[in-house]
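Structures for review follow.
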Structure P
Amino acid sequence: MVFALLACAGSPGLSDTAGAAADTADAVNPYGEAESLGCPAFEEGKNTLAVGDLERTVHLRLPAEPEGAPVVFAWHWLNGTPSQTLSWMGLEDMTDDGAIVVAPTSTGIPSVEWDVVTTPEKSIDIALFDTLLSCLWEQYAVDTERVHATGMSAGGLFTSFLSMHRADVLASTVPFSGGVSGAYYSAPSWAMPMMLVWGGPTDTYGGYDFHEATLAMSQSLRDDGHFVVECMHTDGHNPPDEAKDMAWAFFDAHPASADAPWASGLPDSLPAWCEVP
């Protein structure tokens, strides 16, 4: 299966249950040994780090108090950049809600951008996620109950891929125009809620049908016992204007310890085109 993807050109506050910074002098890194990773001293803006034989770059947006903060990974679209994704979708504003926003740069794999057409053990971008999470905890003792992911188009597909293979460390995810179907679906190992956002039947590009892929993933997730919110807008292969507020509302309400608080009804802050299927 080859994906051909589009080169796209009043939030709720943190829950009172957000974790405080851990005492890293004594605590064990829950994401594995970080000393051998060569973690950089992270700072606002562009950072570089080695992941295996590759040098990778990542853009960080830091809140006023990054210690013990939630983390939101944001994956860019085909031929895009972290800055474009953060500004167009408003994701950088999540720092105002107290989150560390992590926007990696892909290696530019043709047609797919992120390494989604391999096994998770071989994916260079799963390795990047693992390394970043371990290094972020090492420096900021990030809130392990509040690690989230989102992205649009190619980034939505990688968010979907990551959701299937790293549900044990992710609290909740929101892929925009992502999805996966058929043999490419793999049941997440942990009951992790997802909000799937896409542009309806016209959400297609280059022969790939994001509408059908999203519907298929939603059904598969629900069959496997995962909580899903479906948000189908009418703007085709574009993120909705409400993207940031929708994603943050979902993340804020769904830390790893939450038991699907929206299952009995969605908040009024969500658009009317969202539903629990």
Structure Q
Amino acid sequence: MDVPMRLQVRCQGEGLRLLCLHGHPGNSQALSVFTDRLSQRFRTLTPDLRGYGQSRTHHPFEMSDHLKDLEALIAAETDSPYWILGWSLGGILALELALRQPNQVAGLILVATAARPRGNHPPISWQDNLYTVLASVINRLVPGWGWNIDVLGRRSLYRHLIQQHSADAYRRLAAEGWPAYFQTSKFATQALNQALRQGYNRLPDLAQVTQPALVLCGECDRHITAASSQETAAHLPNSTLKTYPQVAHLFPWEIPDQVLTDIDSWLKTVAASRSQHQK
């Protein structure tokens, strides 16, 4: 029987715990767009999942092992209710934890994710790969350079990850996307692909997730489509859905101010509702 792995965790702030879970490929630093702001309200716990970032492994594992690791992390940190923010794969794990620990999970922020994830990514050509390599290397050397964005970036696979090709989004790709990609192990990729091949679908179980949930998605997301995120929101009994136009899977890096404002507003609404019920 596999034992939980001790994960590398980035901690910020004080207060109620907010577990922040990255996507694939990803690491804890890739969530700084959220944690730098939310750590003013929560104690954010942002792990590198098994096989990602600094939580290195040399052995194959299954998706369920992520849940064992996270349950052990939370048990060591607190026995009080905690919140979860999950982006892409992280959102799937967030839903799983809510199903496994219904009395401990206080609420969910689900970003570009789905309980039955579906994509509509077009076939990838050799030109796509070539432009992506060139754009990535140059962007790493000169982050956010306009010429690189317009000549190479817009023709690369980045066009399916972002729609608003701003210098700030490309700086995020250079500073956080590049390291996350190269720190993602083959075992992490294998575990995810295995789960997807098995037809992962948690929609029938979402009626059990009664915690307040904010579901955020990008209209042009090809990796996990807006339709699959919207389907998830429709199956959650207590959800709020926000679909952003003209953005894709990495929309928190495209429109961070708008996303964070919407999260803050939703958290205030949830807090006010709970306060009203307690009176």
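Quick note: the coordinates plus some simple rules give every number you see, no bench work behind them. Everything numeric here is computed off the predicted structure, so don't read it as measured data. Cβ atoms are built from the backbone, for glycine too; each structure is taken alone.
Each of structures P, Q was scored by distance in nm of label points 7 Å out along Cα→Cβ at positions 32 and 120; the highest score is held by Q. Name the one structure among P, Q that FRET efficiency 1/(1 + (r/R0)^6) of positions 72 and 168 (r between Cβ atoms, R0 = 30 Å, to 0.05) of 0.25 was derived from. The read-out was computed on structure Q. Which structure, out of P, Q, was mean projected area of the Cα convex hull in nm², for residues 80-191 alone derived from, given a value of 7.2? Going label by label, the one that fits is P.
Highest-scoring entry among P, Q, by percent of Cα pairs over 24 Å apart, is Q. Identify the structure, out of P, Q, from whose coordinates mean count of other Cβ atoms within 10 Å over residues 56-63 was calculated to give 14.0. Computing mean count of other Cβ atoms within 10 Å over residues 56-63 on every structure in P, Q gives 14.0 only for Q.
Suppose you compute distance in nm of label points 7 Å out along Cα→Cβ at positions 96 and 200 for every structure in P, Q: which one lands on 0.7? Considering all the candidates, the number was obtained from Q. Which structure, out of P, Q, was FRET efficiency 1/(1 + (r/R0)^6) of positions 40 and 224 (r between Cβ atoms, R0 = 41 Å, to 0.05) calculated from, if the result is 0.65? Here the read-out was taken from P. To test your reading of the models, identify which of P, Q gives -12500 for helix-only ellipticity at 222 nm (-39500 (n - 2.57) for each DSSP H run of 4 or more, over all residues; to 500) when calculated. Label of the originating structure: Q.
Quick check on the output: 25.9 is mean count of other Cβ atoms within 10 Å over residues 88-95, derived from one of P, Q. Which one produced it? The value was obtained from structure Q.
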